Structure I
Amino acid sequence: MLAPGFPHPIVQVMGNTESERTRQGAARLADVARLAGVSVATVSRALSRPDLLSTDTRDAVQRAITATGYRMNHAARNLRKGRTGAIVALVPNLGNPFFAKILAGMGAALNAQGYDLLVGDTMAPGGRHRALRRFLDPSRADGIILLDGQVTAGDLAALPGAPPVVMACEWIEGAPLPRVVLDNAAGTELAARHLLALGHRRIGWIGGPGDNVLHKARVKGLARALPDPGSGYAGDFTLESGVRAAERWLDTPAADRPTAVIGFSDESAAGFMGELQRRGVSVPEQVSVVGFDGIDWVAHLPVPLTTIRQPKRDLGSTAARVLMALIAGQPVEPCTVLAPQLVMRNSAGPAPS
């Protein structure tokens, strides 16, 4: 005898229609095929290679999926294909707001193709080598997007059998990896020529770490526009390095100070500008300031920052597409270069007379 409230077994047998399966969450591929009037193989193809089917067939399968409530078992599918279904982005500092839109662009492009985006911080405890050991492993990820140019070719060579790797933003000199980058030299050239057009002739700059590939490329861009770019102020792309540069600027005799300064990051430019304003220096009346990156918050500073904007979302989505092509065994360009854009705001004005 059945316990009170226990469903009668006949009810369980009778509930074998597509609608009952939908309510029970137990729809199978065969149920979708039956309702769509196609074979199970066609349903499978609609889920994995929809471009091979006609629009009418794809629509019929999609309606059947919706009606039955079919859910693909991604774990089982990935196991059959020998893949994890995950892509890992390795970022040198997750606290840096610069990376937010790049990761958003990656995530959107990857999710559209059924991949999950995981993010690892190469500056977390244990450092770069621990991050590489953890993630450059085909059992953890189907591919890696590496945004940390301080990793070396030797680091990667020490980890054989790694999944496909694409570099984004930064790159490893001498490493045969496809990369998606900004034309960094064109960016600082744009900034310098804008300041020259405003009448500035003494133009300083706040660099990054001297061995960093972005720093080197941006110095080259300055050299295209300025007869003598000088040595600049030492920096590391942070707010603090901008503050230190401001202190050095203040310590320089007024007649020798740059009338304009280009930060190799928005953070260093903002730190420079903020410290000078705190000390009573007027921007841009006494000194013009230009940043680099185009992060959102610099548009909302007391004096909105003129900057070189990187197409961050496009950079992320392009890197994701290059990696997916690499995983699929398709040929890819060794280097994809995106163009920067000058965004003019109030922090840059005519040179003081």
Structure II
Amino acid sequence: MRSRFYVAHTLLIISAVVLMMSLGSCTGRTKKGKGSDTIALAPAPKFVADSAMSYIIAQCNFGPRVPGSAAHKACGDWIISKFQEFGAEVREQRTELRGYDGELMPCRNISASMNADLTDRILFTAHWDSRAWADNDRVAANHHKPVMAANDGASGVAVMLEIARLLMTKGLACGVDFVCFDLEDQGTPQWAEDETIDVELSDEGDYWCLGSRYWAETAYATGYTARYAINLDMVGGRGARFEMEGFSVHYATPLVNMVWHLADQLGYGEFFIQHKSGYVTDDHVPLNQLARIPAIDIVPHHSNGRSNFGPTWHTINDTPEAIDPAVLKAVGQTLLQLIYNDN
């Protein structure tokens, strides 16, 4: 995933109108209550950060989940078993997609559905693959080592798993889907242009978010739809602050405003900053542009350091020790509140 500072215009007006009509369509609870910044809060389960943390550790215990590796296969099987344990109907989408070097990579997207028989649905997504190269590490000798991806991958999956576990405790009026995208983080390495490869490199953006692009194209072709989608990327790192990402605001302003206001009202305003940041190439972009689902990205923005995504981004230091349970709690509780406000 990379920062990209450009503006897309496709479907902006349509997406915004549809999203404003759909927010709160189950019960209307997500509409603002008394006072311009007050939202009526429905009873919601308490997100357990320690539980989510255990899911991060469990994923990392398999090792880096680089596509095609034994760790990748074992972790994928584990993710499926956990969603099934929590009562979800699970489907896999397998294919092969071509990477930056022209080689085919195995892709395994994992979808889990709660209340699969309902047509009114909301969607949560995250990627579960580990980047094969720690190409942003300060130590050049680490640039060809895989990333453990505790934050950049495992944290989003962990939050979704904990939400799925809690959804078993109370009936839902809407269907909820979770999708773990593969091949999000195998984009062109920073060092690739300095090495001889057999194919000509094209735009680096072509090789990020491969799994979500394939999923979104298939979803649109088969008629899948959801009222809205929320992508979770790096939602556990220490010092994380989530600003309003550019594409999210562009395609789904009402949803951005709702999530950030809910977070603030719940006491998480220090994590959810009501300020627009730059445009990020991430899995929500194919959801908006290909699947035609209004989607936003909860992704951190750091104003200093080697990366806008934090000090462990694409380094060997992206380990469970760098995770802050308070950040997991802020994200997970906000999303649970959003779900149960619509229940």
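What follows draws every value from the coordinates through simple rules; no lab data is involved. Keep in mind that this is a model prediction, so the values were computed, not measured. Cβ atoms are built from the backbone, for glycine too; each structure is taken alone.
Observations
- Structure responsible for 0.70, with FRET efficiency 1/(1 + (r/R0)^6) of positions 53 and 277 (r between Cβ atoms, R0 = 30 Å, to 0.05) calculated and labels I, II on offer: II
- At a computed -12500 (helix-only ellipticity at 222 nm (-39500 (n - 2.57) for each DSSP H run of 4 or more, over all residues; to 500)), which of I, II: I
- Kirkwood radius over Cα pairs in Å, for residues 173-324 alone derived as 16.9 - corresponding label from I, II: II
- Identity of the structure behind 27 (criterion: relative contact order in percent (Cα under 8 Å, 6 or more apart), calculated), options I, II: II
- The maximum of distance in nm of label points 7 Å out along Cα→Cβ at positions 285 and 309 over structures I, II, that is, the highest value, falls on I.
- Computing volume of the Cα convex hull per residue in Å³, for residues 93-260 alone across structures I, II gives 146 for structure II.
- For 6, 28, 38, 22, 5, 1, 0 (P(r) over Cα pairs in 10 Å bins from 0, in percent, calculated) the corresponding structure among I, II: II
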